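Multiple structures are listed underneath, in structure tokens.
Every number in this text was worked out from the coordinates using simple rules, so none of it is lab data. Note that the coordinates shown come from a computational prediction; the quantities given were computed from them, not determined experimentally. Cβ atoms are built from the backbone, for glycine too; each structure is taken alone.
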Structure P
Amino acid sequence: MEVPLLGGTANRGQVHRVGDTVRRPLRPTSSATHALLRHLEDVGFDGAPRVLGIDDSGREVLSYVPGRAVTAPAPAWGLTDDALRSVGRLLRRFHDATAAFDPAPYRWSHPAPAPFDGRGIAHNDPNLDNVVFRDGRAVALIDFDLAGPGSPVWDVAAAARLWAPLRDPVDTTDTRRGRELERTRILLDAYGLDDAGRAAFLPALRDSHAWMREIVRDGAERGVPGFAEYWTPEAQERQERAIAWYDRNADAIASAVQ
């Protein structure tokens with residue numbers, strides 16, 4: 001019996017659970033993703049799915065990671081400061097586990113742009129619905145479709161955008177509203193971001209926003225259902241408000257993360 005899994009954008013409606021496995025469409029970059037996941041298994045990182053093979057329908061088969069993701073409407077337990085801290089610690093463990101992985105032999109979908117394309121691997125989409133929790137603690141990352149070469153601060157900036165969330169407070173309707181800078185500091189401290197990373201955080205934040213915005217816009221124009229559904233005029237206005245908010249609050253953001 002196949003059970004559709006909630007969340008996701010590019011693969012919306014195409015990801016199913018079958019017993020203790022997950023079936024997902026193959027992509028041109030699946031070999032890169034599988035190499036990364038096998039590396040994580042080899043080094044003992046338990047916060048990611050395992051690659052199990054290809055099924056008779058030509059879909060990739062991954063292990064199912066038990067737990068709950070923070071899907072809309074976001075439950076209160078997923079928006080706590082403790083949950084945020086656990087996301088920071090999980091992201092740090094992921095980056096430490098991938099430090100020795102060589103991405104050069106593989107094709108990746110959307111590598112981070114310079115100067116954030118240096119050593120390291122970024123998940124690139126640590127969205128709320130791509131983090132699995134158990135007992136209120138983040139234990140695993142899922143959906144590695146956008147993973148690729150990228151520096152740690154690039155991922156941390158993306159996580160801050162999504163989890164703090166760093167955006168115009170008018171677009172936040174839950175308990176996180178008005179605590180954007182405080183929660184960003186909580187995330188960075190839990191991750192253990194070093195001084196160089198903190199100095200690069202603000203440029204990474206702005207570039208990460210623009211990078212993801214372009215991915216969604218391009219997907220919508222190409223008719224990818226999840227992206228096309230999301231990329232409404234209202235969503236585009238939210239994106240513009242976020243950029244304007246970053247510019248107005250650049251000094252406050254930089255001060256908050258030091």
Structure Q
Amino acid sequence: MSNPQRAVCTACLEDKPLADFPGTTLTRNCAHPSSLCLECVTSYINSQIQGTTPEHTRCPECEEQLDYDAIRLFANPELFNLSQRLAIDSLISKQPSFVWCPLGCGTGQVHPSGADQPLVYCLRCGRHFCFRHRAAWHSDYTCDEYDAFLANTRGFRSRAQIRREEDRAGERAYRRYRQQLDKAEARIAQSLLRTAKAKEARRRAKQRRREEERRRQAEERARRDEERRAREALEIQARIKEEERKTNRFLMSCPHCGIPNVKISGW
């Protein structure tokens with residue numbers, strides 16, 4: 001005798017309590033109660049929404065399309081969120097200005113300016129790509145130049161590349177000019193240094209000559225002073241002798257005691 005509180009799942013064929021079944025139809029349009037247990041319903045919906053959008057998910061028994069609430073109620077939350085993102089992307093991708101990132105991050109976005117301003121910044125991976133060519137951004141080329149490059153990958157050069165080559169040539173020429181200028185400045189500096197050294201040598205020689213002249217003059221003054229002092233000494237000695245001579249005319253020594261005496265008169 002069957003138990004009214006239990007039922008057999010038509011998917012897994014297990015006898016389970018009625019509490020393990022949805023207890024109502026999966027969609028508003030289903031004309032039958034669900035004969036699948038909750039576990040099988042969840043497993044079925046997860047397999048349906050994995051990698052697709054919700055509009056492709058239908059009742060496993062009558063093919064009626066499952067609505068948003070039913071999918072959200074029974075599906076795995078992560079798979080449900082992924083399904084919602086896919087649904088949003090599917091809706092947005094129908095717009096002409098929508099573009100998928102070609103760099104592998106798996107997301108898309110609306111680029112309102114479209115091909116008129118083809119540089120796109122991916123909000124997911126943070127890289128740039130071309131709206132027109134659906135490829136990584138060709139920074140050296142405009143879109144027309146990139147088409148020409150694809151047609152002639154070896155011989156074509158863009159305006160940016162030509163400008164860069166010209167800039168490099170200009171930089172090389174400027175470096176050569178700077179080297180020549182530096183060498184010329186070094187020669188001038190050496191010449192100025194030699195001139196400064198020669199000038200300093202002349203200044204020192206002149207200073208030595210002045211010092212030598214001052215020393216010679218000082219020696220000459222000392223010699224003249226010495227000669228003057230010697231003449232003065234000789235003159236003093238001569239005056240003393242003269243005074244002595246004059247004095248001796250009036251002095252006579254006593255023949256008895258030898259003491260000099262002044263001669264007053266007589267012989």
Thinking of P, Q, which structure, once relative contact order in percent (Cα under 8 Å, 6 or more apart) is computed, gives back 7? Q
helix-only ellipticity at 222 nm (-39500 (n - 2.57) for each DSSP H run of 4 or more, over all residues; to 500) gets -14000 when computed on, of labels P, Q, structure P
Rg/Rh (Cα atoms, Kirkwood Rh) - structure with the largest value, from P, Q: Q
Assign the value 10.7, calculated as distance in nm of label points 7 Å out along Cα→Cβ at positions 47 and 207, to the correct structure from P, Q. Q
Have a look at P, Q and say which one yields 11.8 for distance in nm of label points 7 Å out along Cα→Cβ at positions 151 and 231, as calculated. Q
One of P, Q was used to calculate distance in nm of label points 7 Å out along Cα→Cβ at positions 127 and 143, giving 2.1; which? Q
